[in-house]
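Read through the structures below before going on.
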Structure 1
Amino acid sequence: MTVDDLIDIEQIKNVRQAYSAHFDTHNVEALAALFTEDAVCEFGGGYGTWVGRDEIRNNYVKALADIGEPFDAIHIVTNPWITLVDRINAHGRWYLLDLLTRQWPQTNLTTRGRHDNPLLFLGIYEDDYRKIDGQWLIAYTKLHFLWPARTYTALRHTN
């Protein structure tokens with residue numbers, strides 16, 4: 001592994017961290033800017049597959065409206081496993097802990113059992129990244145839900 005490889009890996013980690021920060025603050029424009037123009041997003045949870053940055057942006061507007069206000073739910077992504085395929089392509093995998101910061105009984109955004117445990121979802125993000133004009137962007141992402149409902153079937157990449 002070279003110093004350039006380590007720099008690329010850190011830049012990719014920052015993309016996923018920025019995704020979480022922009023998602024949690026509902027900054028849709030900054031969130032959409034993290035994707036390639038031809039990106040594919042398999043969001044899960046009944047939201048389906050979105051193709052292209054514009055469709056991704058528009059669907060995040062709808063998804064975030066279901067969540068409520070900024071920071072009503074927060075992403076905690078951990079255990080990054082980044083594999084550089086070549087100088088402009090990489091794969092990544094992250095564990096997701098999605099937590100509610102407050103309960104909203106008037107919507108469907110409540111923890112399971114409506115108790116004080118803030119855990120909303122457990123999942124795995126599986127990403128493909130592409131470096132365009134020196135910047136790493138998300139070319140593909142899929143959120144595999146593990147809990148409470150399990151939508152996980154298989155991973156695209158095992159390394």
Structure 2
Amino acid sequence: MSKTSAAGGGKRCLHNIVHLFVAGALSVLLFQMGALAILNAIGQTQGVPFSYTPTKPLGIPQIWSFCFWGGVWAQAFGCVERYFPRGFLYYVCAFLFGIVGPVMVLWFVVFPLRGQPVAAGLNPGRMLTQLIIHGCYGLGVGVLLQACGRRPSTGEPA
């Protein structure tokens with residue numbers, strides 16, 4: 001067996017970029033904002049879902065900025081998804097993807113660029129909220145991609 005066939009026929013992603021982008025944007029709206037709404041309702045966070053607060057420098061409403069970046073992060077998800085195991089562990093890996101990639105970039109790149117303290121200022125409540133909502137984002141991308149009916153390939157004939 002050649003190296004490319006063992007790696008899924010040489011393809012980097014199991015889904016096309018449009019499907020990934022849409023899954024990422026929808027995951028923000030359904031899963032990430034849903035988790036934020038629940039956390040807000042139980043008093044875990046003051047953050048509100050579907051915020052239309054303008055972002056800097058372009059003044060785009062925050063929710064649409066989140067959807068855009070959710071679509072971008074879904075591209076990375078699509079590139080690593082083929083390494084996720086099947087079954088229940090697929091969804092665990094999807095949740096962990098949301099925690100690791102987006103949260104680490106948020107904490108250690110985005111916050112410093114905005115002049116905010118790294119890692120949410122080490123505030124445990126904010127840190128937990130960000131871990132949960134981004135984990136739910138990753139889980140949502142996985143759920144939505146699986147709902148499209150395309151199973152990750154193992155390189156074996158069907």
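Please treat every number below as a calculation from the coordinates, not as lab data. Since this is a predicted model, take the numbers as computed values, not measurements. Cβ atoms are built from the backbone, for glycine too; each structure is taken alone.
Values as computed for the structure displayed
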{"read-out": "Among 1, 2, which structure scores highest (criterion: mean count of other Cβ atoms within 10 Å over residues 19-26)", "value": "2"}
{"read-out": "With distance in nm of label points 7 Å out along Cα→Cβ at positions 43 and 147 derived as 3.2, matching label from 1, 2", "value": "2"}
{"read-out": "Of the structures 1, 2, the one that 35 was derived from, the read-out being relative contact order in percent (Cα under 8 Å, 6 or more apart)", "value": "2"}
{"read-out": "For helix-only ellipticity at 222 nm (-39500 (n - 2.57) for each DSSP H run of 4 or more, over all residues; to 500) computed as -9000, the structure of 1, 2 it came from", "value": "1"}
